[in-house]
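Input: structures, listed below.
A short reminder: the numbers here are calculations on the coordinates, not readings from a lab. None of the values given here were measured: they were computed from a predicted structure.
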Structure P
Amino acid sequence: MAGLPFEHIAGVIKDRFGGAVVETNEGNRIPFVRVQADAVARVARFLRDEPSLAFDYLMYVTAVDFPAEDKITLVYHYFSYKYEHMFMVKADVARRGGVARSVAHLYAAAEWLEREVYDLFGVTFDGHPNLTRILTPEGFRGHPLLKDFKSDDYVPFPDKMPAK
């Protein structure tokens, strides 16, 4: 894919946000920068508004549950149509009561994507215009993508299909 190399984009972010950048990692299939959770929205605005980066599209927001580390990692994946480059930003929040600033005011797609993470993982997005459940019914208890989620309604998929 065309566009700027990871080292350049990560360097620009590190220069701008300094101590808020916790990690840069180019070793994975999709390189990323990990930032402090309270910097997520500021970094998103910078990625969108910095002319040399122009990340005008938020591809997705998702999360990964790490119960042993008592954290949830938020994952933001950006794309620039102008430069045809992609970039991923991660941020860790507490597993219970985790909060990050919403980016819905910057990227319209985040309005639904953050609601999905809220519903399925329990992460709150401060400043979100309508942070309500999106996939489970109102009144649903718990967050189904947490690895320790239990429900009386859960029916496990059988190891073998019953004989006819």
Structure Q
Amino acid sequence: MHMILRTLWAFFCKPFLKKKGFNEESVITMRVLPTDLDLLWHVNNGVYFSYMDFGRWDHIFRNGLFDIARKNNIFSVVASESMRFRKSLRLWDRFTLKTKVIGRDDKYFFINQYFYSNKEELMAVGFVKIRFIHKKEGVISPQRILDLCNSDLEFVSKEMSDEAYKFEQLFLK
């Protein structure tokens, strides 16, 4: 509930966002608010996952997938999320969140998300596996999503990219 104003703002800004390709990196800038903190006065670890939602929304708003998915009764679900923390974000810190699709396999898209301080220092890294589901048909393959987007994306190879594989292995240990 504490993210409701940010959520409303994200959807309000959607029509004004510059369009990007599916394979392009999405970048948003945010500020740490008092509601994002834990008892140690730094960003609560769970809040990072909420921030990552905003980064992925920005990505699908900009590349048009959000509208295509709604039109086709498709929605995305997070299959897994992992984080590595390097340094803490604190009250009022401005930070940048970079989101990029780095690969896929027969079931999932793989996404990396990087948190940077306003001084371009890496603060945290997230790795997310996403799959798409049709309301009546069930699970949708990544290839079908790419087809719906009229996208012939060589970068999103059928094999998981080396970078995605390294992240998954790191997080599964």
Structure R
Amino acid sequence: MNGIQVLKASLESSRKMIEWIVSDFSDSELLVRPVPGANHIAWQLGHLIASERSIILGQLPSANMPELPAGFEAAHGKETAGSDDPKAFLSRSEYIALLGGMREATIAEVSKLTEADLDRPTQGGLASFCPTLGNAIGLLGDHIMMHLGQVTVVRRKLGKPVLF
């Protein structure tokens, strides 16, 4: 297995993991916060989707990434993280569809890379903690897994079955 294959496997497995963990959430449960001031799951899902698009296009400007619905990035930005208005957020199925489409596009772009491409320096603010393109792509799998820990806490708060 080479580096490209490892990154693709990580991207695929982290997507499957988050889809599984939220599969039994209702749309209203996506707005439950684990503790006051923490981000709810709807905001986190949108943040993951918007971040992935931004990271890929920031490093691969010619990448073919899906467009986001009008106002999506603003609804999932730092300024709106405190909103609990259900009308400001999407349904679980809409988030999963957007996440899936974004992740498929990311994997397609990764498939076009060579092993040498993974060593290319990253651009912009990402370079301070992800010095190479390979690091930046690896971050996308890690990013989902980091937020997954927060989703798991909400699962427990709601009394949902322990999945792992």
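Worth pointing out:
- Test item: Kirkwood radius over Cα pairs in Å, for residues 58-145 alone calculated as 13.4, pick one of P, Q, R: P
- Computed -6500 for helix-only ellipticity at 222 nm (-39500 (n - 2.57) for each DSSP H run of 4 or more, over all residues; to 500) - originating structure among P, Q, R: P
- Structures P, Q, R, by Rg/Rh (Cα atoms, Kirkwood Rh), for residues 26-73 alone: label with the highest value: Q
- The greatest value of relative contact order in percent (Cα under 8 Å, 6 or more apart) among structures P, Q, R is that of R.
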